Structure P
Amino acid sequence: MDDATEYTATPASKAELIEWVRREHAALEETIDRLTEAQMTAPVDGGWSIKDILAHITAWEQVLVLFHMGGRPFDEAAGLDTITYGTDDTEQINDALYRRDRDKPLPDVLAAFRRSYEQALAAIEATDEADLFKPYTPRGRTAADTGPLIDWIASDTYEHYVEHRLMIQALAAPGA
């Protein structure tokens, strides 16, 4: 798939899911490996830096691993005690995660980013394929938010990697 391609279908199998997760994480790693420390830590348009984006991806992977797949309470999985999952919107959660993580040093963010990916991949590999396709409603959400677990995995892994890789590539482009 090229940079402009979005995933519009659900993976047909666990093997395909794992392939997509690995491929998109590798593409994201390739993108950040080309950047300097200055490029990764400079705020973009007075806002988040690329480092902050990587911390954001890591935070949502941890929500995936610990909450969606691990059964822990959201506040524990996210490391946030000021957020109510299902009541506070995604932007409020993202802002709280950003405020929590923005002062972390780049080496710590990169180490956590890589460790979290390995944890997410291991959690997916350990999940029975049939369970990926069963209806799932996260605690704190309504029946309207029910869908297969694989959709939540996609959102917090390969879809998230593509979204932010494209953003990082645009931000790091000459003249950006």
Structure Q
Amino acid sequence: MRVRRAEVGDAAAIARVHVGSWRVAYRGLIPQDYLDRLDPEERREMWARGLATSRWPRSGTLVAEGDDGLVGFTHIGPSRDDDADPTVGEVAALYALSTVWGTGVGRVLMAAALAGLSEAGYAQATLWVLDSNARARRFYEAAGWRPDGVVKVDATRGFPLSELRYRRPLGSSS
């Protein structure tokens, strides 16, 4: 498996992973009709725009490729939180196809994300996770992340999602 910076031409594959991962990871956690309506083409357009405006090393997307193509991705950048200072970066997304869960792809992507944030000069990193997503929370905690006590409810999709913010220091211990 290889990890590299994403290019605009990766948008369709990233969208496929994004939608596929959501449909499996969030089954039973968010409304099924929402998951069923997810459209890889809409996500492709969103990712193409985002990839075109990435400003590496401060922000960008990394992809994991296996023998059969792109199997996962992570997106990093400055924290989007109102209470963040410029030394805080964020792992804004980390997704992999369910067929590669448990194979180490997530750990490799997380290590690459943390290295990227550290190289960009961030001192700390945050991420948001659904409070009900026990699998993801175990993964993050095994990687040294801890809840920092901040909770938010995101209702932008038409239903409430309760999320916890996790935080960890960056640097030599990443």
Structure R
Amino acid sequence: MVIGESTYLLLLGALLGERLFEVIISHLNARRAFARGAIEYGRGHFPIMVAMHALFIASCAIESLSIVHAISPILSTIALAGALIAQILRYSAVIALGEQWNTRIIVMPDAPVVTHGLYRWIRHPNYLAVVIEIAAVPLIRGCWITAVTFSLANAVMLAVRIPAEERALQSLPEPEIGAIVPRDSE
């Protein structure tokens, strides 16, 4: 199955709307966290990350509209399934983290470490969702240039982001022995 150009653009519009909704959730969670004495870390890379995600959606649209690619129905279907799986992972992480979820690295020293939901099995489910999404969404319409370019950019971003987040959260109390410690805030 290959979705049409207009349907793909609607999908990208929905993705943009979702990002705006996430910004609102993130802002509200940040205000609550700061009111409780939270501290923000990693501010230097955050604007770059935001720009990368905005450019990603724009690049998907531009490549789809301006470069004619042969689109494999099988690859397109797999990519669409991947994009849906990414959304399930993302919102499972958001739900598990509750008020602790944020697009920024905001640490509340007294907050318990989340060890339920996907965090029992995956250390950073939201980042896994982003990796899948950045690879899958462009491939729905055969936009391999965007898929490769932004997958590489995201790998560089995560190489900065995850260590910054891990350093920021080192001061939190460790959970019970044997528990997997999720430290995902994107």
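Every number in this text was worked out from the coordinates using simple rules, so none of it is lab data. This is a predicted model, so every value here is computed, not measured. Cβ atoms are built from the backbone, for glycine too; each structure is taken alone.
Say we calculate mean count of other Cβ atoms within 10 Å over residues 49-56 for every structure; which of P, Q, R gives the highest result? Going through P, Q, R one by one, mean count of other Cβ atoms within 10 Å over residues 49-56 is largest in P. Here distance in nm of label points 7 Å out along Cα→Cβ at positions 41 and 73 is compared for structures P, Q, R. The highest value is that of R. A value of -18000 for helix-only ellipticity at 222 nm (-39500 (n - 2.57) for each DSSP H run of 4 or more, over all residues; to 500), calculated from one of P, Q, R, originates in structure P. When Rg/Rh (Cα atoms, Kirkwood Rh) is worked out for each of P, Q, R, structure R gives the greatest result.
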